[in-house]
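Read through the structures below before going on.
Laboratory data are not the source of any read-out in this text; all were calculated from the coordinates shown. In this text the structure is predicted, and so the values were computed from the model without any measurement. Cβ atoms are built from the backbone, for glycine too; each structure is taken alone.
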Structure I
Amino acid sequence: MAFTPSGDFTHENAATQLAAGLTAIAAGQVVISFSQTLRIDSSAVACMLAWKRSAGQQGTSLRFEHLPESLTSLVGLYGVAQLL
């Protein structure tokens, strides 16, 4: 099972999405799927980095799945693909 942010993932709700993801990671989730995410901005990239860091601090590896093209483009634009 994966944590799946749904709906929009923008600066307007990034804090809520971040908290939900951190809670899921603390509960043992190791996969985050963007399969139900509609609209994305750079806030999602920041959250992904925070989630990855949190998982690493817990000694687990985190995997991202079903990244929409817009998110893949942002990850490339910011040059953080190797961190994720």
Structure II
Amino acid sequence: MMSSHYLRDLSEIVVAPLVNDAADTVGELELVVEIEGERLTLVVSDLFSVAATGLKSPVGNLTVHQDAIRRAIERLFSGF
């Protein structure tokens, strides 16, 4: 979930997909992360929204990557 915790009352939540091609070249809009021992790629350029009711229980927490995720989002929207 990429949406701010301050926006919990929204019916839609912004998410970024996690894909298991972490061995591939990673650009500035992708981050290699690890969840439950598996290396995954967080693809910030593929943000989308889903109904909050459609999400299952969290499988991990990417708070340790918060700064890198913010930089990728900033790059996505502002180019810097």
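The value -14000 for helix-only ellipticity at 222 nm (-39500 (n - 2.57) for each DSSP H run of 4 or more, over all residues; to 500) was derived from one model only; which of I, II is it? This figure was derived from I.
Looking across I, II, the calculation of distance in nm of label points 7 Å out along Cα→Cβ at positions 14 and 38 that yields 2.0 traces back to I. If Cα Rg over 2.2 N^0.38 Å is computed to be 1.10, which of I, II is the source? For Cα Rg over 2.2 N^0.38 Å, the value 1.10 is produced by structure II.
Structures compared: I, II; top value of distance in nm of label points 7 Å out along Cα→Cβ at positions 30 and 54, i.e. the largest, recorded for II. For the read-out relative contact order in percent (Cα under 8 Å, 6 or more apart), a value of 30 was computed from one structure; give its label from I, II. Among I, II, the structure yielding 30 for relative contact order in percent (Cα under 8 Å, 6 or more apart) is II.
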